[in-house]
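These notes open a run of structures that come right after.
What follows draws every value from the coordinates through simple rules; no lab data is involved. Everything numeric here is computed off the predicted structure, so don't read it as measured data. Cβ atoms are built from the backbone, for glycine too; each structure is taken alone.
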Structure P
Amino acid sequence: MPLPNNMRIGTAGWSYKDWAGKVYPAQRPRGFHEAAYLARYFDTVEINTSFYRAVRPEHARLWALQVAFNQRFLFTVKLHRSFTHEQNPGDKDERGFRAMADVLAESGRLGAVLAQFPWSFKHTPENRAYVQTLLERFRGYPVVIEMRHGDWLSPPFLELLKEQGAAFCNIDQPTLSHGLPPTAVVTAPLAYFRLHGRNYNSWFKGGESENRNERYNYLYTAAELEPLRKKIGQAAGQAQTTYVVANNHFEGKAAANALQLMSMFLDKRVEAPPPLRQAYPELEPFVFSEAPAQQGLFTA
């Protein structure tokens, strides 16, 4: 049963070693593919690889084929870090990204392009002008802009997004000083939410690579998800399409919380990967698992 209001809920990325035996089977059958496996349970997954390096078009074409059995499935894809963290992209960066994104678009599998800016990118006239140039550069794609610093929650920036037809990324993160608070802002036909977890103690420790696991090692409780569900529902009532992406990826916690949210919106249990149900007993009221004989149906 599809989620209401053309809503899609899924995870940020799929290539994590610590998902073995948590989300994926500990022993993968022959021909196993992570994207195909996740497409059995979710209607969207955010492609993170493109943030770090160019994705070859043939890989994007393969991913589109892997999820073809799920007619509702759409990828969202992160813009390369040269555009957001370095703010010094070259023509090669743009060509590489477009080659991949266009393959997904042509296959009918591109849902959104996410430009994720760092906390250090503050709301100044110069930075707002840079965002405007970026939006004009990628006009024609369904672009979502994610900011981490709270000063971007301002009328001039939101008006810019509306003028450009770009979506504001609503995030849940530790509510530290000057951080962007939980929101339900809709500036385009598309609404977007990213759930990062609330790991206060590790949020600013070390660099991204060193702290990647601990920062996102957080499992939302059902009580914490309920206010988020209300905000998401509020935004979904104003948007044509709504994406909810769980980024608290360590040991599959993103998949667990995404399934919980799906269950809460549908008011019924949803199917879960058997390893995940076993790893997180908290899921028991929200999910069920098919018999083991069915688990290999959607591998490539």
Structure Q
Amino acid sequence: MTLRERLAEYALLIRLDRPVGTFLLLWPTLWALWIAADGMPPLHIVFIFVAGVALMRSAGCAINDFADRDIDPHVERTQSRPLARGSIQPWEAMAVFLALSTIAFVLVLFTNLLTVLFAVVAALLAATYPFMKRFHSLPQVHLGAAFAWAIPMAFTAVHNEFPPPIAWLLFITTLTWTVVYDTFYGMVDREYDLEIGVRSTAILFGDQDRLITGILQVLVWLGLYLVGQQAGFGGIYLGALIVVAMLMFYQQFLIFDREPEACFRAFRNNHYLGLVVLVGMVADSLAVG
């Protein structure tokens, strides 16, 4: 295999061809930065967090494929991944994970000590999540914590002090949102996961999956509403939340028959939900300003 071919395999390993996961991690991070700075945050902090999001999502994909290297060959959707095909070796995936995580950690060193300490927790969450589906039925909660941990980090980076209550409200809201969309994702592979013996909220919720994800979506909407109230957002943000409610209803429509492709579309649709929330925050602030 030539160097160019190997780099192409690494690009597939870290899902450069599938950026939705990066956006799902990015939007809450930008929400937090905007709220923490009460508007546009310092550009160097924006750069650190945007780059960190891209690096850690890519690192997470590498460690995920390493953890699932014996599972992915048996699942139709994941059979084409580099490790599943055997085009790269497990040690290469680990090397990619360590290299990207190290670069992300170096970026955090340009913030402050408190943010660095929070980053250690972020690294532990990212490194351990892929293995959780073997030990308990709520790996999506672990993923939610990993994805949402950038929120308190954003507040520490801006203010260099322990995150305030609004940060933790946004953290819990984002964690819950992650459980919702990753349950949709798990519904795609539910039959395969049952055969293999790995666990997920999609399996745990069973026939109540639509009801439970619907209840969780209501809680996410309420969390976003309360965040807006605490942050002082007004009518434009509330208008964005109306669009969010419509997107949530559409996602429930998509998963109604539990058809895998439609469930995957419901998962991907959350990218637009996160973007709408950010646009609502920014537009509301600029209108007031």
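Worth a mention:
- Source structure (of P, Q) for FRET efficiency 1/(1 + (r/R0)^6) of positions 142 and 158 (r between Cβ atoms, R0 = 30 Å, to 0.05), computed value 0.70: Q
- Of the structures P, Q, the one that 23, 19, 7 was derived from, the read-out being semi-axes √(5λ) of the Cα gyration tensor in Å, for residues 86-149 alone: Q
- For volume of the Cα convex hull per residue in Å³, for residues 182-229 alone, the highest value in the series P, Q is held by structure P.
- When helix-only ellipticity at 222 nm (-39500 (n - 2.57) for each DSSP H run of 4 or more, over all residues; to 500) is computed across structures P, Q, the figure -10000 traces back to P.
- Each of P, Q could give mean count of other Cβ atoms within 10 Å over residues 70-77, but the derived value 15.0 comes from Q.
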